[in-house]
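Some structures are shown below for you to check.
All of the numbers you see were taken from the coordinates with simple rules; none came from a lab. Note that the structure is a prediction, hence the values are computed from the model and not measured. Cβ atoms are built from the backbone, for glycine too; each structure is taken alone.
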Structure P
Amino acid sequence: MNGNDLYPSTLANNVGIGTASPNAKLDVEGDIEVDGEYTYETAQARTLSIPINALHQIKNESSSSASYLVHKSYVAGYYGESGYCYFKNGSSAIPAVATAPVYLPDGAIVTSLYVKWFDTNTTNDASLSLETITLNSINNSQMAVVNTSGSSNGPAVMGTTTDNTISNATIDYTSNTYYIKMTSIENTNNLGFSKIVISYTVTQAD
């Protein structure tokens with residue numbers, strides 16, 4: 001490195017490379033090349049908010065052909081991309097499932113699953129879970145889950161629940177894939193979800 005490009009600042013104990021006015025402990029003007037991993041001194045908290053319109057219904061041979069997932073908006077005329085969702089039509093005796101892929105940094109540690117939901121159904125509840133599937137298996141495993149409950153929270157006044165008990169919390173793409181799973185019942189417009197937020201920590205830069 002050319003010594004003329006190094007600018008120690010005694011005023012704020014900062015060091016500049018390529019800049020004579022460093023604004024941080026190390027302020028670099030230009031490109032940086034790192035040989036190795038950039039590791040944080042302490043784990044950094046991050047969040048991933050999954051839009052509700054990322055959920056799409058999946059069916060099997062037992063599903064009703066008429067059943068579909070509705071994305072409903074709070075405002076008339078909108079398509080519900082920022083509102084809430086539920087299953088419409090079909091049979092209220094048949095389970096219904098929707099999923100959305102989850103992409104977190106490899107090596108991240110999941111700390112919580114936060115979900116906003118509504119439930120005025122006196123018979124059934126629904127669940128929203130973070131799931132994983134190993135690459136050499138067809139069986140899914142539940143990492144975290146939030147269940148609706150009661151029969152008093154409608155879309156206008158939704159309930160919120162956070163699951164902080166995470167199973168197999170470390171993200172590992174060499175062995176697994178990850179997704180959100182909504183499990184409910186067909187033809188239940190009084191049972192659904194609105195917001196999904198995954199919290200996690202990382203120790204290395206993405």
Structure Q
Amino acid sequence: MTFSLLPAADITQKTNFFFVFAQTENTITLPNLISKGSPYFGNTSASLVIVDFSDFQCHLCKRYVDNTESQINSTYIQTGKAAYVFKHLPNRGFDSKPAALAAQCTNDQGKFWEFHKILYKNQGPIDSGWVSVDNLKKFASQLQGIDMKQFNTCFDSKKYDSFIDKDIALANSLGFTETPSFIIMNNDGSIIKKIEGPKPFPIFKTVIDSLEKENDSK
């Protein structure tokens with residue numbers, strides 16, 4: 001997967017919080033992400049996509065979830081303007097990948113976003129044991145209607161180990177090393193804008209609205 005920096009004339013904005021890339025290989029598209037099993041919500045026909053690379057042990061990710069995610073949801077997802085996709089970047093500690101594995105297993109039963117909420121609500125210090133194997137199974141058991149036998153089989157077998165490794169590789173190809181990091185892109189992956197860190201909602205709004213404006217001017 002390769003990316004090239006757009007010529008200066010094609011960059012409508014460039015600040016210290018986002019950069020614009022054009023893909024030479026359109027492998028990051030919403031249909032592609034969904035078909036491979038990435039958790040998502042929102043209108044799959046939306047013109048824009050927000051991709052969130054996060055770690056459940058990341059305190060800055062929790063700050064983003066607590067302070068910004070709901071505003072993005074109400075402004076862009078619930079209005080049908082964008083879809084939202086989660087990608088795993090478990091790099092904060094030893095327990096980060098087991099948490100990602102457990103979360104991806106809940107996605108098999110349509111419970112990912114509920115589990116996402118439980119993990120951030122119960123977040124503790126990095127590698128303090130709050131996402132131990134026993135605790136992850138305890139958190140999963142709190143999900144209404146979940147089949148724990150199916151979850152345990154998935155989790156214990158590390159079913160999604162290679163899937164998460166591919167998420168990490170994708171993040172690395174984008175130059176992301178910290179969480180949370182985001183890309184805002186067209187549904188077909190034609191333009192990618194990057195945001196790094198738990199930026200406040202007005203910054204996300206600036207980036208998303210600028211991409212909408214670019215699309216409207218075509």
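Quick check: 15.2, 43 is what I get for Rg and Dmax of the Cα atoms in Å, for residues 73-192 alone, calculated from one of P, Q. Which structure matches? This figure was derived from Q.
From which structure (P, Q) was log10 I(q)/I(0) by the Debye sum over Cα atoms at q = 0.08, 0.10, 0.14, 0.17 Å⁻¹ calculated, if the value obtained is -0.27, -0.43, -0.84, -1.21? It traces back to Q. Looking across P, Q, the calculation of Cα extents along the principal axes in Å, for residues 65-120 alone that yields 41, 30, 22 traces back to P. Which one of P, Q has helix-only ellipticity at 222 nm (-39500 (n - 2.57) for each DSSP H run of 4 or more, over all residues; to 500), as calculated from the coordinates, equal to -11000? Considering all the candidates, the number was obtained from Q. To test your reading of the models, identify which of P, Q gives 0.50 for FRET efficiency 1/(1 + (r/R0)^6) of positions 137 and 177 (r between Cβ atoms, R0 = 30 Å, to 0.05) when calculated. Answer by label: Q.
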